Structure P
Amino acid sequence: MTLIPNLITSITLLLQILRNYYFITYLFFAIFVYMPVNTLMVFLPYLIDAVGGDTAKFGLLNACRALVEIPVLFLMRSLRRKLPLPVIISGAAVIFCVEAFLCTRVSNFNQVILLQAFHGIGGACMIGAASNYVYSLAPEGLNSTAQTLNGAIVGIAAITGNLIGGFLILNMGIFSYYRVICGTLFFALIYFYITIIVGLKILKKPIPSLKAV
């Protein structure tokens, strides 16, 4: 007997979230970012092989990335106090874009290792700022629902990115694929800035106060 009322309540809450301009535009931004960014690591063995490196050392790259990512995560609390969350998030997109561009220029395994610093910094910024931004945008009492929806979108984007990425690599090669990643991330960055400008200047919608998680 409670199924229909609960369903109506769930739909009402979902519609309340989906009417939030900044939340919806951010979800599209997240799709454009996480689709290519996830593949930066997933298809890294192809890049290692292309520069004549040993793909068995893939774990070493993960370790190098973590060595950079973990300290930056510890600094995120201080960084969030100094910079607005949209600035940190867009900064992460810039870092990922630069990483993808540099991946088209690498010629040896040591250079690939150095690039993990970019991924570590960008990843830490997204981890430390994205969830806080989603939290700040959600209507009061719907924070967990917004986080769940964001997590689902990010997961779907990652899976879709892997499927598309594998197809593109087989047809155009790894270096051309990283050019596509760079272009996609640049598009995502421009889109993010435009949505904020439109929201503030044209729609006159202030970004909700950023609340700490």
Structure Q
Amino acid sequence: MNYGLFLTLGWSWVSFSPLVEDLSRYGYDLKVERTAYVGGYGYVSPDPWIWAISLSLFTGARGSGTDKDVSLSHGIVEATVGYRYLRWRVKERNFVLYPFAGIGYGRVRVSFSTPGDLSYPDFVRDPARGGSMYRGDYVGIVGLGALFDFGFTVGINVGYDVVIARESWFYGSDRLTGGPDVSPYGLYARFMVGYAGDWGE
């Protein structure tokens, strides 16, 4: 049974604008200049299926307000199953093409912090120097993957995430009513480099 482990670098053509615009109403200046993601990808492949799991993390954005710093992060875990639609094998090298579909869960997190140093007594008297709020989404995934074996293996996944269920905003376990309807999902591409077993096995 074939298997593979990869590091990934990807881009998503999505927008955080509803959240950025909402934070600006409260005096925060936050800019998202790129939507690059890093992560990992692994699969096992009982012929002809490819069962995979991946984790992708948004490299993040930072900003500030009148007395607080703010940071934005996003991560998504995906489980997919693909079908080895096409395979070429030339001189012990492989090219594999596979459509895939699956489900995933993503979470957007916004963290606030007060910059600057404090004395121990000052912090104990007022420990509320920051906090985080988050929102999760369940997504459906369809896409197309390709693997190229050159002694080491490189690959690419191009897919599309569609939101199928949304959560509310939370602070810890407490629900926050209202909040911007940000769903940074849509078209993405991920480049992969790592190790895959011999497809001839």
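Readers should treat all values here as calculations from the given coordinates under stated rules, not as data from a laboratory. In this text the structure is predicted, and so the values were computed from the model without any measurement. Cβ atoms are built from the backbone, for glycine too; each structure is taken alone.
Couple of notes before you dig in:
- Structure (P, Q) behind the derived value 0.00 of FRET efficiency 1/(1 + (r/R0)^6) of positions 108 and 140 (r between Cβ atoms, R0 = 25 Å, to 0.05): P
- Parent structure of the calculated result -28000, given that helix-only ellipticity at 222 nm (-39500 (n - 2.57) for each DSSP H run of 4 or more, over all residues; to 500) is the read-out and P, Q the choices: P
- Among P, Q, which structure scores highest (criterion: relative contact order in percent (Cα under 8 Å, 6 or more apart)): P
- Parent structure of the calculated result 68, 35, 29, given that Cα extents along the principal axes in Å is the read-out and P, Q the choices: Q
- Of the structures P, Q, the one that 44, 19, 7 was derived from, the read-out being semi-axes √(5λ) of the Cα gyration tensor in Å, for residues 100-163 alone: Q
- Distance in nm of label points 7 Å out along Cα→Cβ at positions 68 and 172 derived as 2.4 - corresponding label from P, Q: P
- Looking across P, Q, the calculation of mean count of other Cβ atoms within 10 Å over residues 28-35 that yields 14.0 traces back to Q.
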